[in-house]
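A.B. asks: Following are the structures in question.
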Structure P
Amino acid sequence: MADTVQLHVGLDDTDSLAGGCTTFLASLIVEVLLKEFSAKFTDYPLLIRLNPNIPWKTRGNGAVCLRVKVPYGKVDELKKRLVEMVEEHSDMQASETDPAIAFWEGNDIGDGFRRFYDEALRKVIPLERALNFSRQMGCEVHTYKTDKGIVGCLAAIGSHLDEDFTFELISYRSRDYWGKERKFDRASVLAMDAAMHGTFNNVDPETGRILIAPHGKDPVLLGIRGEDPATVLQAFRSLIIQEPVERWTIFRTNQGTDAHLPSIPAAISSVEPFESVCIEGSVSEHPRRIQGGHVIFSVRDATGELECAAYEPTGSFRDLVSSLLPGDHVKAYGGIRLLDGGRITLNIEKIEVVELVQVLLSVPPTCPRCGTKCKSSGLWQGYRCKRCGLWLQKPDVVKCSRDIQAGVYLPPPRAHRHLTKPLCRYSIKPKEYRNAEPIEPWHMP
């Protein structure tokens with residue numbers, strides 16, 4: 001019999017709009033696992049963002065998975081302790097909170113878990129299906145209230161992060177500071193952003209808004225996102241923080257990877273509400289700006305037509321979208337929103353301009369004799385040179401330049417989803433990670 005057990009722990013939905021945070025609970029659990037159970041982590045704690053279009057999500061639709069080896073004789077005691085921690089630190093009174101914790105034992109998560117994770121990134125998974133899957137896989141699950149938290153737990157356990165991943169160091173506040181203004185030196189954040197090229201989405205370039213700190217009542221002080229653990233730790237240590245830091249933990253994550261966006265376009269007729277999709281087709285109408293500053297246009301393929309929206313928070317991205325013309329060939333990525341009356345629209349997170357239509361303009365011709373611009377003689381009456389009197393029948397046709405070119409375009413960072421892949425990461429080669437014990441230091445305490 002093996003001396004240790006490989007245990008996968010999934011956590012989800014312990015937070016609420018009034019406070020709390022699933023990663024904070026995970027950070028507390030990390031300390032308990034190391035100090036009380038002599039656990040050996042076989043991967044960094046995993047912060048897994050799932051389908052951002054789920055209407056009942058609390059905030060960022062994130063779940064956590066902890067992969068550890070624990071002494072065989074301590075497994076039951078460990079599970080009991082962690083269930084107690086979920087019950088203690090979840091906001092059970094909040095209507096939107098649906099906490100859950102799941103345990104699965106095994107070395108290889110297998111294709112079933114992986115497929116579940118992939119689907120949870122892009123679709124809505126029915127609760128009954130999740131419950132059946134947990135029983136099929138032999139998971140021990142503890143759920144509360146409506147049981148919806150089980151979906152995130154199972155998806156987090158199934159997260160493989162084989163093709164792309166990033167890291168985030170999340171620091172947490174002393175409880176006395178929860179709900180108060182976060183105190184750190186803004187200039188040190190700007191300096192860090194300029195110096196640390198392995199980090200991303202620290203500052204919004206359009207507005208100068210600091211993006212590393214949330215604004216709610218949750219325990220998070222700030223989070224640094226980047227390509228590797230050493231870089232995010234160095235960036236964190238370079239900041240001037242003006243309040244106590246109770247703890248910090250480095251998570252491996254699917255943030256900033258576009259993991260939720262399919263690479264293969266779906267037929268427009270097949271898309272469903274709340275899915276993350278890619279569609280490809282031709283712009284079918286001139287974009288229009290509506291009340292609230294949103295820009296709306298439609299894309300058509302062989303199966304149908306879909307309204308697409310660049311909403312006001314996307315800033316200058318709306319101006320780019322406004323420059324599209326009917327006939328432009330695009331790929332549009334984002335989430336399907338369900339509107340009043342059953343209409344659906346695509347909330348654009350990214351757009352790829354594949355090919356632009358040519359815009360041709362008729363202008364008075366140039367006289368071939370003397371090089372002077374001719375003048376119109378009236379409607380359908382041709383053109384005459386004012387200098388030599390030469391009459392020409394047809395205008396010159398010139399190709400007009402466009403305010404947009406073929407390429408990939410994103411909203412500014414302040415409007416990104418957690419999963420949105422920033423442009424600065426497009427040149428980064430795919431990374432391979434083999435599950436291994438995290439490199440110290442990766443947590444405090």
Structure Q
Amino acid sequence: MFWRLRLPPLVTTSAQLCSVYPFVADPGLGVDGPLIGQEVYSRTGFVFSMRELYRAGVLSAPNMVVTGEIGSAKSSLLKTIAFRGIPFGTRFYIVDVKGEYDALAQAAGIRPVRIGPGAGVVMNPLAGIRRQPGQREEQWLQIQRARRLLLLEGLLEIQLGGPLSEAERSLTEYALDAVTRGDDGTSAGRLATPTLSLVLRAMGDPQAWAHRLAGVHYQVDQFAADSRRVRLALERLITGALGGIFDAPAAATLTVDFDQPGAILDLRAVRTSDQMTAMAMTCAQSWLEAELTRPDAPPRVCLYDEFALITRHLGLVRRMREQLKLARALGTENILAFHRFSDLAASGSADSEQVRIARGLIEDTGVRVSYRQAAGSLDAAREFLGTTDVETNLLLHLRRGLGLWKVGLRSYVVKHQLSRVEKAMVDTDSRMRVDPDRQGRELTDAEYEARESAAVGQVP
């Protein structure tokens with residue numbers, strides 16, 4: 001005899017019910033923001049906002065890192081985060097060294113600022129940051145001076161091909177203080193704004209800083225001889241590599257319009273070498289960071305693409321570390337982007353200061369997104385990301401557009417989804433996708449992904 005099973009209905013909470021298979025539904029991040037795509041395992045929409053996560057206490061700092069091999073859709077995510085933040089009132093600011101953000105500028109209705117020889121745009125990388133409400137004057141002046149010294153020392157070390165000597169470092173400090181009048185009791189409101197040319201002029205004027213040597217019993221003539229290299233290096237920077245671009249007077253010829261959705265500084269015209277690119281990129285970023293401390297600055301996200309170039313130079317990565325420490329005080333979201341974790345590991349020996357700083361910067365980011373990584377980068381990815389064995393192996397097989405998101409202590413696998421407008425905005429390989437067997441017709445996204453997955457056996 002067949003007996004119908006009679007059980008009382010299950011009464012439980014939705015929090016408990018979501019854990020009962022097959023009714024598995026991840027609650028997501030629990031904040032408002034732009035839709036990124038779909039979480040693969042729960043099939044739910046993945047909404048993300050770094051600012052809202054920080055306000056909710058999920059993140060301790062509004063900093064993020066995005067990495068992935070060429071062709072894995074890393075750049076697509078960066079562009080869509082910038083683009084989708086506009087309706088939410090978040091402006092984007094990018095220093096573009098490869099000229100790949102033109103389509104984003106067109107979609108956002110802005111014009112990239114072309115920077116290069118003869119372009120007529122001049123900026124001052126030593127421009128000062130604004131004092132924030134409630135900030136003590138001593139703290140503001142200390143941060144101001146430290147930012148400028150880190151920039152100068154970083155540029156000079158690249159130009160000289162090695163670290164500065166104690167005399168060279170001291171001369172840089174003395175000259176900067178002489179220009180700003182920061183060592184003679186001048187009130188904060190009357191401190192001068194330095195430029196690269198003014199610092200060079202002060203270096204060559206012993207009367208401006210000779211009094212600083214009295215307490216250390218250092219002969220002025222000997223000190224001048226011991227620090228001669230740094231004067232010549234700065235002179236070469238001003239007249240050569242950075243001449244006419246990053247040596248503006250106190251009032252630069254460029255300002256940021258906060259009524260626009262964002263700003264893109266296009267440096268492709270000065271990309272002649274990795275060293276030159278790193279210096280130009282850092283100067284442009286320093287000027288932009290100072291502009292974004294204005295009291296009327298809106299919520300904003302700064303994208304630091306090609307971050308691996310910066311990590312090759314100790315002085316520049318030190319400057320970046322100090323800038324990211326100011327993220328909370330300045331209300332700025334920062335995104336560091338690069339291709340492979342092995343690039344960071346290769347910036348120095350395993351115990352070198354620059355590798356330690358790079359590792360610390362990534363560890364301090366609350367959001368870490370990694371797209372596909374090559375087999376040779378997996379060990380470095382595990383070290384920098386702190387992934388489990390399963391997550392590390394997953395990085396090798398992620399299909400284009402699939403990324404491993406680590407937000408706080410939680411992990412997600414997210415399929416990045418694009419609108420029709422965004423597909424045109426992020427497409428950088430359309431010429432490579434033309435199928436010669438189909439009379440020049442471009443492969444559809446489905447055909448392209450099917451061939452890619454079949455070739456390398458990636459996660460669907």
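Just so it is clear, none of the values below were taken in a lab; they were calculated from the coordinates. Computed from a predicted structure; not experimentally measured. Cβ atoms are built from the backbone, for glycine too; each structure is taken alone.
A.B. asks: Match the computed value 22.6 of mean count of other Cβ atoms within 10 Å over residues 171-178 to one of the structures P, Q, and report its label.
C.D. replies: So the calculation was done on Q.
A.B. asks: Of structures P, Q, which gives 24.5 when mean count of other Cβ atoms within 10 Å over residues 219-226 is computed from the coordinates?
C.D. replies: Only one of P, Q returns 24.5 for mean count of other Cβ atoms within 10 Å over residues 219-226, namely P.
A.B. asks: Once volume of the Cα convex hull per residue in Å³, for residues 115-202 alone is calculated for all of P, Q, which comes out largest?
C.D. replies: Across P, Q, volume of the Cα convex hull per residue in Å³, for residues 115-202 alone peaks for P.
A.B. asks: If FRET efficiency 1/(1 + (r/R0)^6) of positions 99 and 323 (r between Cβ atoms, R0 = 30 Å, to 0.05) is calculated from each of P, Q, which structure is the one that comes out at 0.80?
C.D. replies: Q
A.B. asks: Between P, Q, which one scores greatest on FRET efficiency 1/(1 + (r/R0)^6) of positions 291 and 347 (r between Cβ atoms, R0 = 25 Å, to 0.05)?
C.D. replies: P
A.B. asks: Using relative contact order in percent (Cα under 8 Å, 6 or more apart) as the calculated read-out, with 16 as its value, let me know the right label among P, Q.
C.D. replies: Among P, Q, the structure yielding 16 for relative contact order in percent (Cα under 8 Å, 6 or more apart) is P.
A.B. asks: While we're on this one: Assign the value -11500, calculated as helix-only ellipticity at 222 nm (-39500 (n - 2.57) for each DSSP H run of 4 or more, over all residues; to 500), to the correct structure from P, Q.
C.D. replies: Going through each structure in turn, the value belongs to Q.
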